[in-house]
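Enquirer: Listed below are the structures to be examined.
We did not get these values from a lab; they are worked out from the coordinates using the rules stated. These numbers were taken from a predicted model, which means no experiment stands behind them.
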Structure 1
Amino acid sequence: MKKYYLLSLISASLIGATCIQCTSPKQKSGGNTLPQKSELFVSLPDYCPTPDGMAIAPNGDLILACPNFADITQPACLMRITKDGAVSKWLDVPVLEETGWASPMGLAFNEEGDLFISDNQGWSGAEKAKNKGRVLRLKFENDQLKETITVASGMEHPNGIRIRNGKLYVTQSSLSQIKDPSGLLVSGVYCFDMNDRDIAVTNTSADQNLLTTVITKNPEVQYGLDGIVFNEAGDLFVGNFGDGAIHRIKMDAEGKVVSNDVWAQDTTQLRTTDGMCIDDKGNIWVADFSANAVARVDKDGKIQRIAQSPDCDGSDGGLDQPGEPIVWNGQVIVSCFDLVTGPDKVNTKHDKPFTLAKLSLE
């Protein structure tokens, strides 16, 4: 998520019971309207004021990361949503002793049921958390946390995470120590072995785990790589947030990058690229964080805005600063981050309720 203007930390309580709606929204059509209008999927309890990344657990439950930047009195946690609509806290994410907090954003399960987390310690801008980001591996036994392994530490801005062929791919939305002659922001993708431990990241071009980098050319929005997905062919797609562009990264059999090109970009349909997911047809769904919108990109790279909301509180299912989509139970579920403000943002404030929205896949 985006760190241009961090609102004053808010401590508040959510009035009313947690609720969930499980029916799919119908498409809208006609005139200049967009294909869909998002609907409310769930209202979250007080202890999840800043919902973000999501992943599907081995048993089919939806797991939601709550870094809780909006209210640091609430421990960063993981929520569990079952197929029958039950919403509960699963666990508090293990904190970093030096800062006293955790900041879980991207999530990914491996085939063994271990959960990998991008712990974006530095998102808040706090000096004590600078370059303290981690990639964590949580191991479980009988659904209880058994062991926490630090895969990598010292990261500036770890964000999205995906697993493929025993490797972890993590976006770093800012690599400020790598200087481009243009003066523009450099960001990148890191690759770790799934079984790595205690990799010390320097956030420089000397890092052996740094797979590839990009430059964000939009001088008004200097925030780099964020969302990340693989297609069936093994191509890696990453979203360059500030440019509203999706890069396609091709690799050889040894995992070395052979190309890194802008594959899709149309700022009339997609202004910023936050979290991304891919459906069974190969369409990539993208949270347009700044525009309060969600776009879909087909396999040919054609972008279409699917739904958009004005500034809202999300109570009617509006896209209240969408952070990440995920395909779950035949729907597209969207987390509503609802925190960052600024001249390029539709969102103007953090407010209740704390929500996830939903869209139809078709």
Structure 2
Amino acid sequence: MKELKFHGTSIIIGENSIEYIKNIEMKKVLIVTGGRSMFDNGAIDKLIGILKEKNVEVHIFKGVAKNPTTEVVKLGIEEMKRVNPDTVIGIGGGSPIDAAKAMALFYEYDLDIEKVEGTTLPQIRRRTKFIAIPSTSGTGTEVTRASVITYKEKDIKIGLKSDAFIPDYAILDSTLTYSMPKEVVAETGMDALTHAVECYINKNIDEFTEVLSEGAVKGIFKYLVMSYNGDKKARDKVHKYQCMAGCAFSNVGLGMAHGISHAIGGKYNLSHGLLNAVCLPYVLKFNSKDEEVKERLKYLSLQIGTKDFIKEVVELNKNLNIPLSFKDLGLDEKEFFQNIDELTENSLKGSTRVNPVKVNFDEMKQILSCIFYGNMDL
């Protein structure tokens, strides 16, 4: 027996769908966002304008950088206590939305975010509505029950999970993606592809999530390079496919690429999507020792019109100007291998626990070494 949760997030799609905010009842809002991009492209001004027309009191918490830390979340909680909003809007990439999720939960419950690892979090959010407006096409966080936060003292990213993180509304306004820099299109798009592929080969896959993840794989392969090159229709398509991948993996789980990405990202503060892109071919090669995974990858190869799915992922990375190894990312060789035992231990945590092929410490250490040097002989 298996319980599927296709959560009650209302998903609003299409150009200028941010206007839907007019239909949501609210009186006092805290907007959580990142740096300059949402201001520079006019999204924040447009959002504030819509809210002001409704006579909504608006407050802004800005400056959430990539890989949001517990320190940032705690600052946001203090701001929420000062403002006492009835609605939280996370707008921007996955980082401000994940941070906003954590802020809303820990605002409602008197818990120390530094001490909740491994505990069961509260599952209900009552004090605030939550609206997610993604401006990048990759994380799927607008429909998931996860919030990924960096714990700097431990040099690791941890995926907190709770039904209380599930947004009430996800607004997929493709116009917000038009100003994405090419490298962000590439990295977030490969993040979405990694979600879809790791979900598709996961042992927990079922008929419902199979349709979503397979569709996302095909759609991302079809449109991502076009999106990278500025095609607006393609950006709209990828924006929807990454959300489909989010709906799928939220029910199934991910795998080793994400486990490694969280470990390396927590240590070196690198882009999550970029690390997933680099790791994915190596992880798929390792997982191909499992016959069921091998057959699933063969099927995906047929769906995208190629003979070798893993080679096609590598070619996609090349077409998106994504480095193919940790060394090419600029990581220092000496420092990396001085830390490799710690990185190995951390890579075995999180999503690696549901990887379709079990991996031990020595195998993970070899995998990390192979990814560092670009060696596919796994």
Structure 3
Amino acid sequence: MTPWKAARPGDHIHAIDTPALVLDLDAFERNLARMAEALRGSGVRLRAHAKCHKTPEIALRQVALGAVGICCQKVSEAAVFVAAGIEDVLVTNQVMGETKLRHLAALARRARMGVLVDHPEQVQALAAVAQAEGVTLDVYVEVNVGANRCGVAPGEEAVRLAQQVAASLPLHFMGLHCYHGPAQHLRAPQDRAAAIAGAAEAARATRAAIEACGIAVERVTGAGTGSFLHERDSGVFNEIQAGSYVFMDRDYGDNQRGENDIPFEHALFVRTTVMSRATPERAVVDAGLKASSVDSGMPTVWQRSDLRYVKASDEHGVLATADAAAVALGDPLMLVPGHCDPTVNLYDDLVCVRGERVEALWPIAARGALL
């Protein structure tokens, strides 16, 4: 926690202390509206992935615009959103360990809670804690449709696990979780389409095999910002989990846009200040590794093609420029982070700006919720 805030409501944008995480409210609201419109009348619902923003103010706006609820990756994240009034939460992860399981069960007394499984022992543990605590948990079998991370193989293995869940009261078998993460960042639109076509076929066949055993598959959930139109139109998925669409980042911006892709805008920026101009070809800003995640590559300097962010250390970002007069000491710049999710986790607040004025500070209440 910093000893002072980067800004206060009413401040001019030039008064924001740096580095600060800035949200362009106009662009953000247009992104929310575009997603709601993209799903309207499709029969497919949004379960917004809150691991991206970690901010209850945003989740509440997503639900107000039609999201069925949210998903997140950690039980402690879920606790933050349930406390803020979100009533339907899916932890898109496997949960192991007595402490986490007890917290998950406690949350199920206050909200509808879902969780993933990909192993029989997880089913046994969930059933035991739900029975002991007197709650019901929605359980989804995670199917590996291309991410090669968690998830059972499509088909017979998924069927066996679904049968175990369905027989394990008080668990409720809800359906299948089929998320193809790598497909989100395939640059060519035809490559994204092909990857999701394969994922959808695996999900379709697995759903049919489970239903053939007399078990209802209420939900097939998955998708992300980079591919959700394909899942929407697949005839298989009835829920999508897009998250980054609210902010966008440099990595998503690198995707080639398909003919029908939604033009989501960059709304999230790291505001930074030039603090050193020791040489004509180099400028140093006060936003380094602790201000912007570089796991997906360096940030870009917004609307400044003459500046390249080339190196990051803890508290320094090095910009290369061929023009000695391109920037001066004290100049403010806006960076588009390479990856929005871990960048958000570096800050306590979103500085929400409309035009040139700070309108609000929204607490990133689930920052650091790793448990």
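Enquirer: Name the one structure among 1, 2, 3 that helix-only ellipticity at 222 nm (-39500 (n - 2.57) for each DSSP H run of 4 or more, over all residues; to 500) of -8500 was derived from. Don't jump to the answer; show the numbers that get you there.
Expert: Working: 1: 0; 2: -15500; 3: -8500.
For helix-only ellipticity at 222 nm (-39500 (n - 2.57) for each DSSP H run of 4 or more, over all residues; to 500), the value -8500 is produced by structure 3.
Enquirer: Can I ask one more? From which structure (1, 2, 3) was Rg and Dmax of the Cα atoms in Å, for residues 175-334 alone calculated, if the value obtained is 21.2, 72? Provide the component values of the computation, followed by the final result.
Expert: On the way: 1: 16.3, 48; 2: 14.8, 46; 3: 21.2, 72.
Corresponding structure: 3.
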